[in-house]
Each structure stands twice: as C-alpha cells, then as structure tokens.
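No lab work stands behind these numbers, since they all come straight from the coordinates. Since the structure is predicted, the reported quantities are computational estimates derived from the model, not experimental observations. Cβ atoms are built from the backbone, for glycine too; each structure is taken alone.
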Structure I
Amino acid sequence: MNQSTFDIIIDRAKRVMQLDQPVFRTIARDPNATQQAAIVVGVVAVAGAIGGATEGIGGIILGIIGALVGWLVFAGLAWFFGTNIFGTPTTTTNWESLLRTLGYAQAPNVLAVVGFIPILGWIVAFIGSIWAIVTAVVAIRETLAFSTGRAIITAIIAAIAAGLVMGILGLIFGVPYLILSS
C-alpha cells in the first residue's frame, strides 16, 4: 500500500466519521475502495483486540477473522433486505457497493483501542460503537438511495439476521468468539 492509498483511506474514514454524505456515494462507486474498506475493518478489529488486551494472540486473530466475516455477512444481509424487501424503485446497487460503505462505516469503532483503560475506556469504546451504528445507517441510506427510516429498519433486521448467522457459524466451527461477537 503506497502513501497515496493510505492518505485516501484516512481522508475517507474521517469524512465518514463526520457523516459527510457525498463520501459514502464516492466510496460506493469506487471499486478500489473494497480493499480499503477491508483495511478499515482490519484496523478496527486490531484496535478492539488491543482494547480488550486480555484475549492474547489467539483472540486477536479470531477477532480479526470474526470482524471480517461479520462485515461480509452484515453487508450481504443489509443488501438483501435493502434491495429485496425494503427497497424502492430507485434502489439499484450491488452488494460490493454496500460492502465498501459499511466497511468504512466501522471507522468510529477504532475508539475501542482505549478499552483497557479503567472506567474511561469502555465509555469511549461505547461512544465509538454508537457512532458506528449511526455511520452504518447513513451508509445504508446513501448507498441504497432511500429514506433514513428504511435504512434504520434495514440495519436492525440485517443486524439481527447477522447475529443469528454468526452465532450459527460459531456453533458449527466451535468458535465461541463468533457467538459472542454477534
């Protein structure tokens, strides 16, 4: 990854965190942003692992895998529900576009890196989580081109379904982290 790509990722992540609506549409249209979004998800997963420092290297590896799988599952389900059930005649997009914007929407979760700090850490991590929920709703709304209400409903239904899928995967593969992270 060259410096230019790194700068693009940082700039886009900042703009996503500021809820700059045009950047969501830019990310959705940029096929190069898929890898960038995966990097954002990976960085957020590592930040969460650092914040939860008690898990060790196995927890870090499982955390990164769980975050990536969770991202893919949630994006797929949000796309399915958003296009097939809650969509409008103007809802025309592909899964990869939503995957990209939802990957970047996880950027506020980087605040989980301070989770190991007594009292303050979990508060900051919680704020990051709420912020990421808001950015995910904006990502869904902007990528699928429909109302905030439809985006909220899509996010809720997709989150519940993704939790079930991740729980089932955790049971199938005997990985309790996937069950707990869902």
Structure II
Amino acid sequence: MSVGGFIFWGLVAVLLVYVVLIYNNLVSLKHNVSKAWSNIDVLLKQRHDELPKLVETCRQYMKYEQETLEKVMQARSSVASAQQQGDIAQLGQAEGALRLGLGNLFALAEAYPELKADETFQHLQARITGLENSIADRREFYNESVNINNVRIEQFPDVLIARMFNFTSFTLLEFSAEETADVNLRGLFEQ
C-alpha cells in the first residue's frame, strides 16, 4: 500500500474514532438527563406521600380552612398526573400551584397556635420543607443537564451525529411566575 493509502486509511480511522467519541458523549449526556429526572421523581413521590398526612393533621385544627386544604390536594393530584404522563411543562405549572398552596397552608397555620405546637405538624412541615429544598436543588441539576444536552446536540459537528442517531432535546422544568411571587398573607386572613 502506498503512503497516500496509509494516510487515507489513517484519516478514516481518526474520523471514525472522533464520531464514536461524539456519539458516546451524547449518550452520556442523555443518560445524565434521565438520572437527574429520576432524582426529582423520587423526591416528588416522597412529598406526594407526605402531603395527605400534613393535610389530615391540619384538618383536625383548621375547621374553617377547607378550601386551602382542598387546593393543596388538587394541586397534589395535578403534580401526580403530570408526573405519570411525563409532561414536564405541565409538571412545572402543577408544581407552581402546589408550592403556592403549601405556602398558603403554612401561612394559615400561623393563626392556629395548637396546630403549630402539634409535634406531627412540626415534623411534617420540616419534612416537606426539606423535600421542597431538595426538589429545588435537583431541579437546578436537571435543568443544567438538559441545557448541556440541548446545546451539544445543536453544536457542530455534534449536530450531525445527533441527527443521524435521533438524539432529541429535552424540556426544562420551569415553574410558574406565581411560585416565585410572595404569598399574600393579608388576603389569607381576610374572610
């Protein structure tokens, strides 16, 4: 074989190795997104299991706040539905409603000294608050993983391999503007 043949096959081998490296990196990014989502999913399920206990504890003390308790449970159902369907956009909206409802519930609890003193309520409030913080942390990690994946599948030359092997973008987990707004405490106590 001539020198030109060796150079040609050497370039083909280098190109093939480069394509394999890009493909493997894209696979790794895709699985990082899945892993990040699984971490959120576990926390959402844990919180899903804790919320009925919290609502039942509150119900014993908050005889006149049934609407707030029902909103929390409806939001819980919406989160579970979106989670089962894998609808990230809907999950973000449902999460916003649930967090708003929990904020309202915890704010209303301030008006019930017996409830605030209840050991079960204190434990559940701390547990759910901890889960909320963990979900926020995991959401940040998930969105970062999604962003890295989405950028890589659009960059050249990765885009060529991504299209060839049907790598797709993922949706960011974003919460509604309501979630970031302050809770209207005055409105909660005016009946």
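Among candidates I, II, the computation of relative contact order in percent (Cα under 8 Å, 6 or more apart) that gave 26 used structure I. Each of I, II could give helix-only ellipticity at 222 nm (-39500 (n - 2.57) for each DSSP H run of 4 or more, over all residues; to 500), but the derived value -25000 comes from I. Determine which structure produced the value 25, 20, 15 for semi-axes √(5λ) of the Cα gyration tensor in Å, calculated from the coordinates; the candidates are I, II. Answer for the origin of the read-out: I.
Among the shown structures I, II, from which was the value 12.1 of mean count of other Cβ atoms within 10 Å over residues 15-22 calculated? Only structure II yields this read-out. Consider the structures I, II: one of them gives 1.6 for distance in nm of label points 7 Å out along Cα→Cβ at positions 23 and 143 as calculated from the coordinates. Say which. Checking each candidate, the match is I.
46, 15, 6 is what came out when Cα extents along the principal axes in Å, for residues 127-166 alone was calculated for one structure; which of I, II is it? The read-out comes from structure II.
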